[in-house]
Structure I
Amino acid sequence: MKVNLTRHQKGIADARLLMAQEQAMQAGSFLSVYVDKMIKDVINQVKTDASAESNEQYRTLYKSMTSSNAGKSVQQILMSCNTRASFDKTRTAFRFCIVEQIKQLRREAEKLSKAKDYKGSQELTVEAFKLSIKFEDEFLSDKRILFSDIKSKIGYDKKSLSKRKTAKNAPSSNEVLDNMKPAFFKRHSICFSVINRFGIRPSEMQKGVKLQFENGRIFAVVRGAKVAKDRGQQVRAIGYEPDLNNAADKLLLEAIANSPNKVFECVQTKKDYNALRKHFNKYHEGFSLYSYRHAFASDLKKSGATRRQIAEAMGHRNTVSQEFYGYSKQGKGDREFVAKASNDIKVKPDIKEYIKSKSDAGSIGSKISQSKKSTAANLQRGSRTSIKPR
């Protein structure tokens, strides 16, 4: 790959090279050692320990955005995002994939060096160096594009199309299922029902979700996605009492009843997910399957579930993440949920626990007020007192 730098970026590269040359000369070492160190210093600023599922999503989005915006700069692509969620995901995808490219160039350069192809190794190191300069300038410097830049551009439409805000008007399960043609219904209705009623992530559907009916409740056993050392849940189980007037619940109950050992495993291929997603784009414009994850969070909040229970049901490792999903006022409040997850939940302290009672606050306030009055009175008396030399 050939990396093209702006005039400003070329200036940064020249300054870095001059500095590396001086360091190498003083240490009696090779220039390439210090150039490679500069490259590593840049890529080490970026956290890249996301789950395999997230990484694949980033690669897909990056490939899609670069191919559909051929000839456009990174700044132009980012400025075309209309919501904060879209901007954040696009920026993260670009950061991840460009860092991957830099690492790949370094690995290939090292292989050539071991094979004693020093010229080829040097050429790849130069490209990795140039790409690191470009990346740092566009994603890590003070000049990087922020969402505030998008909001301030002329003609920006402030109307949000975020899945979180549109979730309350998402079409009901009955409406969506009634709109499916027979062949499409046969292939996709069960998977849609699981997503609709349990707020399952697309990547979790691809792993498979086990459904069972126990003591009057439908349970979903989910193998988590977005799982890392300090995030996500390996496994979680969520249950609620079914509503026999709900088409999705009736489908799930039938699927369980007709399955061996009364355990139904719902697996959705990537191809099937894309087909269902396109169906939504065509027949339910403005909504997506992920809208139901936000709607599920709203229902959890409305049901009176604790923050820990919500985290377990959503597949989160902490109680902070749920703040970005759904709204209590948008929830239906027609279901009571039970949920357990395999990993411990880090609970964010509630500020209310630290607030004094009104009576205590009143006594403190009155003491402050008395102190202010006393100080003011003393100052007034002092201003009327003349100080004469003895």
Structure II
Amino acid sequence: MKKPQSVKNYILASLSVVIIALIAALSFHKMVLKSWNTEDSVIVSIDRVGKVRGTETPLPFNNSTAEREKASPETEESPWETEYIDITVTFLNGEKKGESEDILITQLSTSSLKLTEGRRYLLVCDRFEDGTLQYSISDRYRIPWVIAFLILASGGLIASAGKAGFRALAGLLLSLAVLLGWYVPALAKGVAPIPFAILTIGAVSIITVLLVVRRPAFWIVAFLGALGGAIAASTVGWIIVKTWQLTGLASDSASLLASTIPNLSMEGLLLAAVMIGAIGAVLDVAVSVTSTLAELFSYDSHIESHRLWQAGIGVGREVLGSMINTLILAYLGSSLPFTILISYAGIDAMALLNDPYIAQELLRSVAGTIGLLLTIPITTGVCVWWLDFRLRSKKSAG
């Protein structure tokens, strides 16, 4: 009789999470509308989308529709020309909140932003020196749904995993706080990426181990195992960066960052990215091996060291297979558009391996893989040493 009750509770918990996510999204939407203070943009709902036409000169939005049509006759469109579109919008915030207006917006003819009636968008207004206003749609307004699905995922984790899920979520939030609240702002100020990356990895490892590993006696095992794997991945990454002569400037965003913050070492930033990218997978392996060995020790506190070593290596090998897949596929997925472009262009394999962008992705994959490989024996060795040390300490105390 307990099993149906358990299923019922699980279904009720899932429905509760969905309802809470929707309510939170609606509440957050209202809060965003009240607090949105970006001077050059407002949130609007599109009520009508008129004709699309091409023109060479911007037209004042306050011209009548007839004047705009007269000044902007329909011409054959070029893929690179600017389009002018008559639309009717309702302002959802700002000084004109609740008002509806016919406006003329500018948009590149190659833009992938599709305007749909009934949807919400971000409307940007540019004011020229002569007082002319030029409107454009910068993006879709998606904040409520982003919040809803974040809460749905977080609530689902807690509902299904209970306290363990809550601890995992808390660890993730604290790790993000360290990365986004401390490390990234420090980099923006031009600090050395690698030393701060080492401190960040240490902080993230401590947070994760304390919240995820249930047995305090094994905290040091998981921490040292993860730290050892991260150091291994970092060392391999440094060797690859030097031997492959990578500069960290393979992408447009990296080049823009280098010109924006001239004193920031892009080579160091590339290596720091490898270190931080590897720590997640390394922590997974270290915690998995530690938890398994801790369970074995709890069942048999007199287990021999060589048996414990064999068990740790055996479990690590099985975890390794799936974790390497996760690591490689994550990197491949993040660069999938570029990979498709390369496949479409039919680039030679040798030229492909020599491409700096591909080399950077290979750097992350190779360094992360070797870090995972070494995490298993490091974690197992630390566990065997730690248990032997504790046993000797107890005998000495007795």
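Please treat every number below as a calculation from the coordinates, not as lab data. These figures come from a predicted structure and were not determined experimentally. Cβ atoms are built from the backbone, for glycine too; each structure is taken alone.
For this structure, a couple of remarks:
- Test item: FRET efficiency 1/(1 + (r/R0)^6) of positions 117 and 229 (r between Cβ atoms, R0 = 35 Å, to 0.05) calculated as 0.10, pick one of I, II: II
- Parent structure of the calculated result -17500, given that helix-only ellipticity at 222 nm (-39500 (n - 2.57) for each DSSP H run of 4 or more, over all residues; to 500) is the read-out and I, II the choices: I
- Which entry (I, II) yields the derived value 15.3, 41 for Rg and Dmax of the Cα atoms in Å, for residues 213-316 alone: I
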